Structure 1
């Protein structure tokens, strides 16, 4: 098994994807809109991936946050609110907002579980800040680290009870970034003391099964390398300061923030740098076959430590109980109470 999560070209596995994946055995996969048509097709695709891997406990990821970031959309799937809506409700009624966030996340989880998806890249624990780029925007719960941690915990718990593994992101925090890391490399010049607020939600949810890094330079910690590629940030800040010992994946290797970092424009070089820095998994999202081949050829087998973290993460979620349709009324009632 190689320490990579790969995207796919389209809505079905192609013969060359089957051959590559059977040979290199990626640790998991991630789905995007290009991979999704309708419920039957998605379930057929996830079943095929699990059959190829020889296990039903396979990491199949998706970004189903709600709001702007939702790979599953109407008419086949319901709309879900963006994180900011729960933060606004928390300011009025904290306990009710937490209950709504938990119910909403469980509804998302039951929807995903029915499709054979096992991991949702949620919750965002990015603390909103002045000048925050719109790429985060209303995806963030809010500006108060305690609020973010409380709603993040509720969301993580809701996913768990619906049988889905959650991913806290973007560790150690994307809220101060004024650039979109898809397009450029953000540099955050906040002091160590200021960055404590950004770390607080991640430290409080250090028992999360998975986390995703930020492609951001934090000059107070490492002026040269972004968090994804910084051994100091991963070991001293994420692992030690935050206490996170779950599966750590990079954000997407294809993002332009990495163009002028170690590895440059080589996707294989970026993947090697991510693993060398201390990430357990390199995430490659585009589904570009030539890039996946190059990454697979350059990668060594996953270490025992990373494999153990993956096993623990995949065993984290509860068995789902009920279904999304039967749970919809309860969820809708809670959302109506706090999001009106």
Structure 2
């Protein structure tokens, strides 16, 4: 493939999220959407008509026909679907969470390494222009407050709210602090399903930073906000509105204190489109995606520790990515 060739991509799983993968990739001038695959033949046919891709019900039939794939199937199938492509040296972008378990994540990462290929993970919030703008302003946070509240989804749920929603914010927090939490306290409540629908986790890091994360999928309000507090500075992010505010304390020559700041300019951009563009670029130039397999594994490890703390009802100490 030359730099002028279009990247041949297949989308596996075209349900709630995967249909948007297909939509965006079909409109990308650097991409040829070769095919969409889904075990639901009617669903695959519909998205195929909308995007111009051929239709398959068996994802393995894409082997030998594509240069890369994106995978948006249920979490329990991530490893099974991804491994044949990774072992064949075909780059894969898999939706979050990377896998059902750390063992599965490790198998996928190992297959990517052995295949000499790219493995990206779809933590789309990391590509939100408001988040990327804010993270340039956050240097040494002491306290991080996160709220991600959503209405009950009109889609199937194969994971609890920690792995469904909170994991986005776990990934962002880990990218900011760049360390594993040393202790975790958490509580979760199943309300509308037999899985946890609302959860709160408190992560303490070795440098003293504390992150307080709340995620709910039973809220009347839709909220996706992050707040970062650091020495003499405060950064607030509204992920949904893609707005950022930043304030800092200043002192003049007479030691008079003033507060400066306000709204910060945020460029336009759809997070999923930016995520897919980053993946396509990584494949074309042989680079590492912004959120690679290792980052996806770290987020999954902390999510598992939060789930363990909820189940045990006691803090988890000495948390790590092992």
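A value of 2.9 was computed for distance in nm of label points 7 Å out along Cα→Cβ at positions 33 and 273; which of 1, 2 is the source structure?
Source structure for this number: 1.
Which of 1, 2 yields -9500 for helix-only ellipticity at 222 nm (-39500 (n - 2.57) for each DSSP H run of 4 or more, over all residues; to 500), as computed?
2
22.1 is what came out when mean count of other Cβ atoms within 10 Å over residues 65-72 was calculated for one structure; which of 1, 2 is it?
2
Please state which of the structures 1, 2 yields 35, 23, 19 when semi-axes √(5λ) of the Cα gyration tensor in Å is computed from it.
Among 1, 2, the structure yielding 35, 23, 19 for semi-axes √(5λ) of the Cα gyration tensor in Å is 2.
State the single structure among 1, 2 that was used to calculate FRET efficiency 1/(1 + (r/R0)^6) of positions 177 and 297 (r between Cβ atoms, R0 = 30 Å, to 0.05), giving 0.35.
Answer for the origin of the read-out: 1.
Could you tell me which structure in 1, 2 was used to calculate volume of the Cα convex hull per residue in Å³, for residues 113-280 alone as 170?
Of the structures listed, the value fits 2.
Check the numbers for distance in nm of label points 7 Å out along Cα→Cβ at positions 49 and 161 across 1, 2 and tell me which is largest.
Once distance in nm of label points 7 Å out along Cα→Cβ at positions 49 and 161 is worked out for each structure, 2 has the highest.
Here distance in nm of label points 7 Å out along Cα→Cβ at positions 81 and 153 was calculated and came to 2.0; which of the structures 1, 2 was it taken from?
1
Distance in nm of label points 7 Å out along Cα→Cβ at positions 129 and 145 was computed and gave 1.1; which structure, 1, 2, did it come from?
1
Here, each number is a calculation from the coordinates, and none is a lab measurement. The shown structure was predicted, so the numbers you read here are calculated from the model rather than taken from an experiment. Cβ atoms are built from the backbone, for glycine too; each structure is taken alone.
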